[in-house]
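Given below, in the form of structure tokens, are the structures.
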Structure 1
Amino acid sequence: MRFPRLKVVPMNRAHIKGCNAIVDVSEPWKTLHERVNFVKYITLKQAYVCMMGDGPAGFIIFSPEPVFARGGYIRAVGVAPGMRRRGIGTRLLAFAEYRISRFSQNSYLCVSSFNRQGQVFYKNQGYIRVGKVPGLILPEASEYIFWKMLKGPTS
């Protein structure tokens, strides 16, 4: 079941607990034993949530202004396990890409080599793997750089 009318809203501190619950059970954070500093990204106005009922069904963190190779950068996307495959990740990504397209025609993100589901998701969304940084976070893993040329107001 998809939810076509899902609304993406700016993240606030009340959303952090729900977003941390998503991080706790999701790649790459689970493998990396990492947390996300949501307060930092809320302050920077770079964090958004897709709400479902009382809690976030997913979140996205991104920098819309060009920060890498003349493009915006998507830092993190997370969707609650029970809400996956319902269009929430696609909706969050489309939201970020629209915002990025106001500043640049390029969107970038990194995906860990062990995060195969993430790689498939981004490829299905039109991203192309354009680079690899071995051992950036874990010695035995690489971070893959993905790129997508956007269409939008800057086209």
Structure 2
Amino acid sequence: MSGQGEVGPGGGPAGDLYIEILEKPDDLLVRDGNTLHASISIPFTSAALGGEVRVPTLDGEQKVLIKPGTQSGSTVILKQLGVTHLRGGGRGDLVVHIEVITPQKLKKDEEELLKKFANIRGETGETVSIHKRDEKEHGFFARFRDAFGR
């Protein structure tokens, strides 16, 4: 704060006042400049069928539309829900990172339904899509971590 510090020696002009602000990390939101990032996990049925989820923001919970066919690692950007720019002029965005949860254990009836679903789609255990792996491609959390230089 210019001119708000102590008076200079011999009654000279006041110096500057420097204020250091330490930011406490949030449990849900990660800051990158004026952009905030949040990570959510949704069941694979919600990813396939679509739906709506509530995501915490600085302004309270916000509805986020999950489009049918959402893939793990997808993002949804909520405009103007990030941090206020230092000298005014709006706010940053909130980027919601989506992780799709695949169940590890299925009940017998769930397994039968999924097998029937796979059969209808013509999918077998041998149905795979092979592609060249991008050298920068990592798992979801590695990409999330790398986005913030950690």
Structure 3
Amino acid sequence: MSLRRKSRELALQCLYQIDQSGNRECAIDDLKVHFDVNVKAASYAQELVSGIQVHLSEVDGMIEKYAKNWRLNRMAVIDRNLLRIATYEFLYKNDIPGSVIIDEAIEIAKRYSSDDAVSFINGILDPICQVTENKRQNVDGVTG
């Protein structure tokens, strides 16, 4: 398993804890105390969690825009947070190809969520990927 996948899974655990407890102070360091955490994965995981918290309204707004007939609070906690991780990466991690972001979200969904989650997550992430990829190309085309 790649280091980035371990980081995403660790971020998912932290975001899940935040959702369940309502305590926005979850940090990867808290999880390291109670679980066997890959130290190398912790840095990117913390970056994801912090970035999602800072940009939560934009990330959630993008998800809600493409989640036809679904409200965030009605989504399964795992699915919602996988969508947040992937959407954050689409918006703020230009060094990661969109296809990789989707593949990672789907593989993690297969491991942690229901059978229906894969198509649900893919159905929301695909148009978000297209929109963000188009924005990346337009910016690169204008500046480069």
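Readers should treat all values here as calculations from the given coordinates under stated rules, not as data from a laboratory. Since the structure is predicted, the reported quantities are computational estimates derived from the model, not experimental observations. Cβ atoms are built from the backbone, for glycine too; each structure is taken alone.
The table below gives the values:
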| quantity | calculated |
| --- | --- |
| Given -7500 for helix-only ellipticity at 222 nm (-39500 (n - 2.57) for each DSSP H run of 4 or more, over all residues; to 500), calculated: source structure among 1, 2, 3 | 1 |
| Source structure (of 1, 2, 3) for distance in nm of label points 7 Å out along Cα→Cβ at positions 17 and 57, computed value 3.4 | 2 |
| Per distance in nm of label points 7 Å out along Cα→Cβ at positions 9 and 113, the highest-valued of structures 1, 2, 3 | 2 |
